[in-house]
Structure I
Amino acid sequence: MRKFAYILSLIVIFTIPWEDAVTIAGLNSVTRYAGIIASGVWLVSIFFRRKLRRLNAFHVLLILFSLWNVVSLTWTIEYDYTYQQAKTYLQLFLLILIIWDLITTKEELYAAMQAYILGCYIAIITTIINYVIGRTIRVYDIGRYAGVGNAVELALTLTLGLPLAWHLATSSQTQNNKFLRTLNFIYIPLSLFAILLTGTRMALFAVIPAFIYILWTYGRIKPLIRISSFFALMGSMFFLEELIPSTTLERLGTIFNSIASGDLGGRVILWKESLSIFSQSSLIGIGSGALRSPLVLGTQAHNTFISVLTELGLFGFLLFLFILIIVFRQIFLQEKDLSRLWIAILSIWVIGVSTLTWEHRKVTWLLFTFLIIGSSFHKNNSRRLNNIYPEH
């Protein structure tokens, strides 16, 4: 039963990058439908196993953070929006608990990472299909394409997959599966092409840590593969660049003008308005998700840190900050290869969420959970070594 629950958890992870592409009546997304099935099977497996993997400080703080979102129902200025967001956090915690409990080996963690990359492929393919048939994200947004949901969120989702794909392609864990290694190598140029098609200016900065990580770990692959992969990547990028619409390139080229004007696509105005709202209720905030109400801001803050601060107040922001501190600390409690990987991924995440409201997005907490799981392996190995070689 546990094995079946584990397979279902991989299916859930696979659907996360493209969850907005398919909706099911009454459930909103295919991920929620898959999650309900996985949750049921997991609960049955818990009943038969009669044990749950021990939680750590990350989970305790996440419980408190989720409860603070729920408790904000008592003072929110927009009950319906807070109620929906509170439900989201409870569902997120259940998802994290399932993944934490079921992924207990490095092989299982790598399989989960691979499931994420395969899910990203669905988002890439649907984006390219929309490009081929000429379906832009909006009538007035000429030259921008997205196969899944919001173009900016799609770009960040795919960018976060770049270090993961490279790590999987060059890791000793995947050397025996040439098909998956090739698939992960191909992900690099294809995802970059899809990212550029979204016309997302933030992505131009977010991809920088990914390229640094690739260059940082380039020596892991054999010299012949190193040279051939370099020329293959460069050749594919030159080829794909010719396919990118001129209107998309023109929009990407306005990034420095947008920064110089202090506008950032209207985000600076939203940040100022959000902080103004925060100043009126600084301790406990206005309620989880309340900024989206037409009576408040009417949209998201487009900055995760400002969003948490405004909606959940100083107390909620501190809980979120402590979670991030624990997550970042776990980077340096892992093997060197994984530490480099997570430095790149979290750098991309910080850049991306500075222009997006992602504190309640599944990708955020999924990647955090992957990192926490990875650090637990290193701790377990350290304990075993201490037991074998006790200090005198």
Structure II
Amino acid sequence: MQRVIEQANRSLLGTYKRPDLVFVRGEGSYLIDASGKRYLDFVAGIAVNALGYGHPAILKAIHAQVDQVVHTSNLYHTEPQARLAALLVENSFADRVFFANSGAEAVEAALKFARKWARTSFGREKYRVLAFKNSFHGRTFAALTATGQRKYRRGFEPMLPGFRHAVFNDLASVEALVDERTAAILVEPVQGEGGIRPATTEFLRGLRELATRHNALLIFDEIQCSLGRTGDLFAYQTYGVEPDVLVLAKPLGGGLPLSAVLVKEAVAQVIKPGDHGSTFGGNPVACAAGEAFFRVLLDEDIPAQVRRKGKIFREYLDSMKAEGGKIREVRGLGLMLGAEFVHEVGSLADAARERGLLLCPAGRNVLRFLPPLTVTEEELQRAAEILWSVVQSQTR
């Protein structure tokens, strides 16, 4: 294990601060390190491993596709890509799908599509994008410009022109900034990196009305909060508010790199060959895994399970809040939950890891909980017990 850590420290660019752990295997809701220690994983690859580790349907799909063809590029049709696109269209508001590899790439594509649509439909002066403070949309330049947290942009300025930031859940601040030059409103229904902050239904309905009134596209970034995570197939269904463009990633590829931009036909009609592309986007193996993942969501009604399990774990967190006096607020939807503490949470996450529970902060004082959607009730209880023991040990 130490050899791997030393090799990584010598060879990898230092963009991550990793603990001295080397994971070698995963089983269900657990990761196993090189020493054989098991960790209950409530990070799930940052909401990627929605069916846990080693799910048989995903492994079967990957193995079968690897034996046929791994890559062709988008110069040609492949069956897995066509099947997954059809599944997404059949089960959503959308008419067309574009595949990429990561959330940031998908956000970039969505913003390009919005600007092309606005320019084609209304002229070159309609190009502005309205995003939100405390948001996170990725680390490429347009996605980073849209991100409403200065800490991610520091050192990389100047950002791209044409972006404005309103206050999340404050419709008046949006009304003050949106105008006829606005091409798109970009919003996370649940802010993830911003501290697990759900939008209100009234806020999203207001954004829908403002976008329609000003002939702007409403783009939902559901990279972290979609595909069962909130207790519905898509987060927009949880709210009953339909966007024009939807960005998906994280769990879509069943653990492999895959993202998607879902659009209505009016947007699709302005995008022509050569306007955008991706060499690896919609890779056959990733799409085969994505189709297997999506069918499990549908066939086993995973969103209904998430609603039940999310309620159970939230009750544990609410109980800790009531008893301990160290949790200021519990918030979130489904199995995308956050506990805001009165103090910084880095040491809590470290202590939980030592006791076999993996957690990921979302900002300085918020612990977020993103277990596999297939987590068992016993595992939820075990995670709550470890967390409570850590909280108690640090508050004595």
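I have 19.9 for mean count of other Cβ atoms within 10 Å over residues 114-121, calculated from one of the structures I, II. Which structure is it?
II
167 is what came out when volume of the Cα convex hull per residue in Å³, for residues 2-217 alone was calculated for one structure; which of I, II is it? List each step's numbers first, then the result.
On the way: I: 167; II: 187.
Only one of I, II returns 167 for volume of the Cα convex hull per residue in Å³, for residues 2-217 alone, namely I.
Comparing structures I, II by distance in nm of label points 7 Å out along Cα→Cβ at positions 138 and 354, which one has the largest value? Spell out each step's value before the answer.
Details: I: 2.4; II: 3.9.
Of structures I, II, the maximum of distance in nm of label points 7 Å out along Cα→Cβ at positions 138 and 354 occurs in II.
FRET efficiency 1/(1 + (r/R0)^6) of positions 42 and 82 (r between Cβ atoms, R0 = 35 Å, to 0.05) was computed and gave 0.80; which structure, I, II, did it come from? Let's see the in-between values first.
Working: I: 0.80; II: 0.50.
Clearly, the read-out refers to I.
So helix-only ellipticity at 222 nm (-39500 (n - 2.57) for each DSSP H run of 4 or more, over all residues; to 500), computed for just one structure, reads -23500; which one of I, II is that? Intermediate results must be reported in sequence, preceding the final value.
On the way: I: -23500; II: -12000.
Structure of origin is I.
Coordinate-derived values only; no laboratory data. Predicted, not measured: the structure shown is a model, and the values here were computed from it. Cβ atoms are built from the backbone, for glycine too; each structure is taken alone.
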